[in-house]
Structure 1
Amino acid sequence: MKRRLKSIYKKLYSHFGPQAWWPGDSPFEVMVGAILTQNTSWANVEKAIKNLKNNKLLSPLKLYRLHPKKLALLIRPAGYYNIKAKRLNNFLKFYINHYRGSLKKISQKTSKVLRRQLLSVNGIGPETADSILLYALNKPVFVVDAYTRRIFLRHKLIKDNGSYTQVQDLFMCNLKPNLKLFNEYHALLVKLGKDFCLKSKPKCNICPLK
């Protein structure tokens, strides 16, 4: 399995090159994006984040002090804006109460501790928590998303009923805990899923993993 995973990574990297993911001007922007990207496209998230930037609100304290209805309106392009405003507010409450909104303070905690804390925040599931850990806090955890599941299921490397943890362990137990590798690997799988391994009508005949 180790060789298979490394082979897949090499083929994808050779075909697509480095992805420079996750896009964001700051770790906090990445945190916000990870919450807003639930059930929507990244293009819509960018519009919502642009609204926050234009209003000079992209900081923990400013967002936390913002009225929920105002926040919901600003992030409307991301969809499910009332729900996401609550989820974002829940996260901000946690971030400020536990770490005073300090990137330095939260980064000092271990992945294990942070993951447990993040998962206790209402509205944050495993994928969102791991995205924050990997892309915003530089913790070597592998993010599993719908693209990862689809690709590895079609290649018969995971089972259809495999849990998030089981799929994640496939990577975590067979690859060295390398921040750059996990970052790039996940981004490459997303690229493959968007361009080739489509949900319907996948382009298997020209897939880089063919």
Structure 2
Amino acid sequence: MTRHIELVTGIVILPQRQTALVAKQAAAVDVLSGGRLRLGIGVGWNPVEFEALGENFQNRGKRIEEQLDLMRLLWTRDLVRYEGRFHRVPDAGINPLPVQQPIPVWMGGDSEVVIRRAARLADGWITLPSFRPDPAGQQTVDRLHALIREAGRDPAAFGIEARMALATTPVEQRANDIAAWRAMRGITHLCVNTMGLGLPGPEAHVGMLERFKKDVLSSLTA
């Protein structure tokens, strides 16, 4: 149905899931979409979910780092031998490999440890709705870029996705917010969220996005 639209998970709580299975599922989606998957992951916040799924809530941060390391190996090698603290792969691989090798992985969350982990390991950062296009938001981006440089990486190759929730953003404020996001250093993507509007189904959400594009985005390019 599409040829250019990117598919983004926002977000998969990776430490709740089996690493090799997520790597295989992500690779399949990447192949089916022609290399248009961006995998958003997070550590989660609810211990009840972890207990119900038989996973350890306390070590989820350490596990997600090892999970990311293993997934990237599985996405780029035919056969993997891996001995980690939480994972062991004796000599195995996934087939087919993804189009993108590796699939880009963006991390969500706003705690200090998450931001530092993203700076070291991720391809991008997915912000929370509380992140705003204001001086405090710019300060956060600048600090993240400094951490990326400390890790020996290039901030220009690191993506940052901001979010606009239409349910909480007045109509008359939307164009100004988008202009402010565009003016911020380091912001590469903007997610427009149509949840919370009481829309009855997928068609209504698509229609809302079409109206948003017509009414707001067109006014910025006129």
Structure 3
Amino acid sequence: MNLVELQRALRQLRLSGMAAGLEPRLLQAQTDTLAPIDFLSTLVSDELLRRQDRLLDRRVKQAAFRDVGKTLDAFDFDFNKKMNRRLVFELATGRFVAQHEDGLFLGPPGTGKSHLAQAIGFAVIQHGYRVLYREAHALVDELAEAQLAGTRKQFLAQVTTVPLLVLDDLGMKRLPHTAAEDLLEIVMRRTSAPRPSSRRTAPSKTGASSSATRPR
């Protein structure tokens, strides 16, 4: 079996990471005189890395963040000297998700609330959790559309079983009169079992007006 045939066979086995790295790894093995076990280890590492990258990309797409590139690295903490950086980075570890806690960020419009909400959501994805991001008005609209389409039950299952639901821009747009009941139903479904005490951070000038909960 030559190189091309081996790469084709690896792809048929759904080992695209190994297939892509096979030729450069062979050159590395020849140059560095790698032992067979080391050569195989590098190929397996290539495959694992490729799968991790694909999983990350897939979960970021599933989260449906509104903005691209909203990470903590890109957030201007100097904008508000009173910001509790330690608490923000603690939330980014995802431990509050594992502990079934909520996070509530408060602040006036235009001060980075959505940036923080999405940045923490992205960080939580990197720690292995599924995340769903929705602006409050969009979530209510989707629920109404699901009601008309007869898929309300499935939609509620999606938003109430995802480990982290980020609800952003609450109160930024006028909502229909049924919105309060709809949002309450979602929250109650996600908090139907007793959970540890909630965590709350309320920066004076910036934050993320979001509710993030993990169901049990």
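Every read-out reported here was derived from the displayed coordinates using simple, explicitly stated rules and does not represent laboratory data. Note that the coordinates shown come from a computational prediction; the quantities given were computed from them, not determined experimentally. Cβ atoms are built from the backbone, for glycine too; each structure is taken alone.
Using Cα extents along the principal axes in Å, for residues 11-98 alone as the calculated read-out, with 56, 29, 25 as its value, let me know the right label among 1, 2, 3. Comparing all candidates, it corresponds to 3. Using mean projected area of the Cα convex hull in nm² as the calculated read-out, with 14.1 as its value, let me know the right label among 1, 2, 3. Clearly, the read-out refers to 2.
One of 1, 2, 3 was used to compute distance in nm of label points 7 Å out along Cα→Cβ at positions 3 and 67, and the result was 3.6. Which label is that? Value 3.6 for distance in nm of label points 7 Å out along Cα→Cβ at positions 3 and 67 corresponds to 2 out of 1, 2, 3.
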